[in-house]
Structure 1
Amino acid sequence: MSGDLSFYVHIPYCIRRCGYCDFNTYTPSELRDGGTLEIVAGDYIDAVLREIEIAQAAASGKVPTIFFGGGTPSLLPPRDLGRVIRAIKDRWEVAPDCEITLEANPDSVDAAKLAELAEVGFNRVSFGMQSALPHVLATLDRTHNPENVFRAVEAARSAGFSSISVDLIYGTPGETLEDWRTSVQAALAMPIDHLSAYALIVESGTKLAAQIKRGDLSMPDDDLMADMYLEVDAQCDAAGLSWYELSNWSKLGHESRHNVAYWRNANWWGLGPGAHSHLDGLRWWNVKHPTAYKSALFGGTSPIQEKEVLTTQQKNDEAIMLSIRMREGISLRKLSQEQIAKVSGYCQSGHLDQARWHEGTLQLTPHGRLIADRIVRELVL
């Protein structure tokens, strides 16, 4: 294998689980091995370093991006996160402009900690804002102080982070269009370079799903969800952040290069429990629980739970599903005449950009992004 190799580092720990969360993350009370996060962090990083040794023997390439996600990676001491960055830099050629991202809860960092994080190598940070309004955050079961987001962004800028992003969630039960407009305005009023806005997905088994099932909360209708998406798109455009992927907007040069690598189906190695990896059409994922993950590595065995080799058809279908999300769109040369015939009508309906279509590219319009899944089904089924 040659070319680029990105790394994803999963930090599967949180102080508490939010009501909508179905991520592979664990609170102290859920850990089989007990102890506080401070106690388990060093042990966990030791296991990640062992997986890095496995990766060194199996994968080569220049490293353009490293992304720490979770969970709440910002809960761990910067020195422990820095051990992972150093281990990767010691074993692979790392691009001089390597994008090294940390997902952070704004309540878990201050100016001193952000300075330490920058010192160990992080140059990009993504803060989980979700909303600027306390009543929306309460419905999501988020406990961070909205005012801390602004303070964290300012501190990150002072610490020297070259790219700063915030994440928002729209479509929370009870959230109005005016609520959403206020949150987007608050986000864009901060000195950020990138904004992600995701529609709330209610996962079965979560506290939020139970509240909706009981009738305590109700989801917004599709028309309101569409209006919310178009609102954030318009506000970002006016603020100089351009759409480059279905749920992401940025200033020029501040796109998340790590996520772009995913959407282009590049090679990446996922470190940590439940992490997925992809190398030249081979995909695998690790055992899910951190205790099982550590036991495997400390026992001298691989943490991989399962592998699959993608067929040519799977690769082609995934290329369509991922490429259609992006500003670059899909070259019509990569589609069959049958596929082109199936979706050509979306030009007339305003869901595909007509000018780009005539140039030979399928690109979604803002209204087309609202029905991206429908257009994908036309192309791959």
Structure 2
Amino acid sequence: MISKDFFSALDDFEKEKGIPKESFISALENALTFACKRNFGEANNVEVKLNPEKATIRVFAYKTVVETVEDPDKEISLEEARELKKTYEIGDKIAKEIFPKDFSRIAAQTARQVITQTIKEIEKTQMYDQFADKEDEMLVGVVSRVKDDGTIYVEIGKNQMEGILMPADQIPGENFKFGDKIKVYVRKVKDGAKGVQVVLSRSCVGFVKRLFESEVPEIRAGIVVIKSIAREAGYRTKIAVYSTDQNIDAVGACVGTKGVRINAISNNELNGEKIDVIPWSEDILDFIANALSPAKVYMVQANEEEKEAKVIVPDDKLSLAIGREGQNARLAARLTGWKIDVKSYTNAVKMGLIDSEESDAESDKSAEDLLAEIGDITSGEEE
């Protein structure tokens, strides 16, 4: 039979692993009841009861008090029942202790199986509960394994759960080795047949958002609000910000004195990825112009119904506005949610997007006047 040491071990599990003793007791009672029915041919009215205080396991067969017995395994006559206790009535349930042959061996074997399985299930549940509310959060972990295919496993949380950082979720060009301490974004927590899987990322926009929240106190305080982010990991990120306090410059708060804040994010966490901090505006024309930073914009013509915009830039800023392989314009489109078509000033005149009088008036302006009118709208610089 199961010894007192077994019940003491349950107390140790509760203290060390935080697994309630009652979880084992309930699971073991159910398993032993099933074992009795399967191994000893007992009827469905059998029940096993554990008493941790007395360190005992007892098996009971429950019978219903009836006038005439038809099934002796499940029923007992009123006359026989009243020999046990005079107050029994028809319909009462009577528990009678039974002693199945070889029950001790079955009990010990079942206990080992139940403990192993219960620990796995409870730890799985605890693991899921620990990380389910961590989705969309940033954690600090330690690299525990790096596979040949580039997949990185990171130990996170107090139980040192291994999260998985797939190659697609890594920043191009970065390399990690065993023991490296890294920041990761919890993209998804899955509870599957093979256990809990925590999917991590460093390449998503959520990671950048959490980095800015960590680095910029004004964002944590809700004074500066991140309105949108567009990113091509390892190359460039555009982040649109807005200040709820007119005395606080949203872009300046994110960049920091002499660029200390933005450099801490770019150089320390994003492998040197370029970051353009864009002032968000309710005026979509201004927002689109700002989004094409670091290029200077002459004019934005918007079709609000189609959410399409033609953006006219000085001839010498066309390549800057479009960016390498179209990256700058592509990120600006994602940031604003608008389709953006960039045109040079000369082409815009030829296409009739700017009338001749406006073109002539503009040509009279000096380059210095034009730049002053456009303004400096970016904190980032194109390489």
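Every number here is computed from the coordinates shown, using simple stated rules; none is lab data. Just so you know, these numbers come straight off a predicted model, no measurement behind them. Cβ atoms are built from the backbone, for glycine too; each structure is taken alone.
Things to note:
- When relative contact order in percent (Cα under 8 Å, 6 or more apart) is calculated for each of structures 1, 2, structure 1 comes out greatest.
- At a computed 21.1, 61 (Rg and Dmax of the Cα atoms in Å), which of 1, 2: 1
- Here Kirkwood radius over Cα pairs in Å, for residues 281-336 alone was derived from just one of the structures 1, 2, and that gives 11.2; the source is 2.
- If distance in nm of label points 7 Å out along Cα→Cβ at positions 169 and 353 is computed and equals 3.1, the structure in 1, 2: 1
- Test item: Cα Rg over 2.2 N^0.38 Å, for residues 137-320 alone calculated as 1.24, pick one of 1, 2: 1
- Origin of the value 15.8, 50, where Rg and Dmax of the Cα atoms in Å, for residues 49-160 alone was derived from one of 1, 2: 1
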